[in-house]
Structure P
């Protein structure tokens, strides 16, 4: 990557920071949800770009397991996003809430809301994406991971501090263009220089073109359960709260799904080309298979185009760090600290304090796990049983008593966390069952008992 390309992108981000710091402070609604003013193009740009920060993990997975990348990190998320668009988007916009824990607070009270916010903070802290950014910058600069990770995190969150969601949307519009432009350059060039599908079939292991990539069925199926977290996806709720109208919220998600399908097509096949053209990458040291996209770009693109592609990768990662970093900051600052202190005054300053906490927490989680896909798996496996069913039932006609919801959250999240502790200690999952399944089962039992004992209102 040429220094000039990186300098131009850095200059844009510095401009974003200075532009936003010139503006005066706005109220809570403006800071948290951009004054409920998002138009359809802005909604789509920020929603689409916020979901791809783990792009190096996607490259690693598609390089290692082929087409199953689309079935694992694509199809289940489209399905749940479609359900959200059809059944929840308008309802979320109509609710007039500011955050997801507000929904839990209104239905179940403060205790459940604080517990849900704590789980949501861990799920939204952009640890996986901070790790992806640090890994890419280490690859580009050769500097040690820790300092580059801290600097990259600070730079990614600096422009959010002043402007809130408006600053996220402002930068996401440019980052949306860059992320698509990068792969629109890479994939056609690889196909032109190397060959079409017949060339891929001749140069790939057979399992790379199978539905499961050679993995056992449970390793694929678990992601269809983890993807159910899309129904409690805080970025979706935040964008729907911020949409100009209910129609914008629903249509924005439907259009976003089409962009995700197209982008996943490009990333999956780029990973296949990397595996076919550079078969020894996983054993080459350095980033290994995580470097599949940068390695393919340097192999088939001229220097200027390769630099543009690398800027697109940076933009893809940073657009997710700012989105989820802001969500985590609001969750920690407003939905935990501000609520615990009595909800007095404007919560904006608490959210800004939350940005600092989020930055350090994300860096710490990234250094602890050191696996992008592993962070997705572990945090999703614990957070989904805590939040999914309580939030789904909060939209129902029966009002479940808070103690049953609290028990569902503690029990479901606790048993999933226990499963993961077994794994971290070098022991296999009990009975070979993925942690999310017992977590959801226990959560479902408590929610069902509470629902049966509840009355309509």
Structure Q
């Protein structure tokens, strides 16, 4: 599948997204200080009272006093929940802008993955080619995932951001509101093999769509001349979807403005100060991961790695602004082909990457899990940390379509290693800010992986020059 011709007019989408990003921050700041001031002040006051109760609970053993404090805390938490709902409703017009854009993107992603991957696999020709390229792809993915997890583990042990929290162990009955994902073979396999491709597309279960597409693509290639009819049809459908992507992408600046305004209006710029150490250290970790991925890519594709990052800067910025690497998927696919990666490689590697190679999310999982353990003064031995790393390596695969997937996996991991799940509450407030960085990193990781596999397959051609660059 060839990339549609670039329109002669130079795209200013990246500039518009940057402008929308800062405009959203400014609007959110004004909303936070004025429109939501009453709710935010009440929530701050309630949190102070809840924190005081938690402190008293950790130092008293009197059953009557504890019962009274727990009842008071329950009442305050209920009031807190009502205020949060009221606040969310007030900023709903802004969050709806981002939600509509993300829904439109999700509308595109499933059929785009299905059509492009089937065409890509069919063009590979036979099962041996699929196995060869698939083996190289998974080799890179496993290496990148382990690198991300290990890097997160090293940095969180080096910085020890949780030590300053010095929290008492919480009541085990506290509910975080986040479901757990247990480490079971059944759960993993159900996320891999679909009962219906229609259901998988309806639920945006990307890994299940990938599995179906692999089987369908190989079968299409094996029937010869009749299969070419199917390939031609699906190739045309993919072109139509990419054209549709262009229309949807024009709404990106509006979505970015709405997303940033809603986040800052609710959390305020103060959240950056409260958790500045943790946020700063995590983003430093992401920067180190970018450098590691860049160096690994440099050893394979040479100096073109710099050009690669520059080429995909628009989807990176989009993923950062919307906290969704999925939102950047269609544009990333188009730009990687323009970079010189052959369509059959892009169509094969990139969809797989969105289930198996979320590098930013992988690093966050070890970083956040050990941060929570540190916050409660739990000193986990190296052997336990390595076990946790391996558990995360397995449980994280195939759940890319699950909302707040990273937090869901972390919840299950904490339970496995007897770390208080209530510690997730430490991250809920800043998770949208952290999600921005890890989403952008996911785009970088998958872009590098696609270019590397293309080079290994001698399918990395010269970069296409857009008409506006001539």
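Please treat every number below as a calculation from the coordinates, not as lab data. Small disclaimer: the values here were computed from a predicted structure and weren't measured. Cβ atoms are built from the backbone, for glycine too; each structure is taken alone.
Quick notes on this one:
- Top of P, Q by percent of Cα pairs over 21 Å apart, for residues 68-155 alone, largest first: Q
- Identity of the structure behind 4.1 (criterion: distance in nm of label points 7 Å out along Cα→Cβ at positions 236 and 364, calculated), options P, Q: Q
- Among P, Q, which structure scores highest (criterion: volume of the Cα convex hull per residue in Å³): Q
- Look at FRET efficiency 1/(1 + (r/R0)^6) of positions 52 and 348 (r between Cβ atoms, R0 = 30 Å, to 0.05) for each of P, Q: the largest one is in P.
- Among P, Q, structure where mean projected area of the Cα convex hull in nm², for residues 212-259 alone as derived comes to 4.3: P
- Looking at distance in nm of label points 7 Å out along Cα→Cβ at positions 140 and 228 over structures P, Q, structure P comes out largest.
- When Rg and Dmax of the Cα atoms in Å, for residues 196-315 alone is computed across structures P, Q, the figure 18.3, 51 traces back to P.
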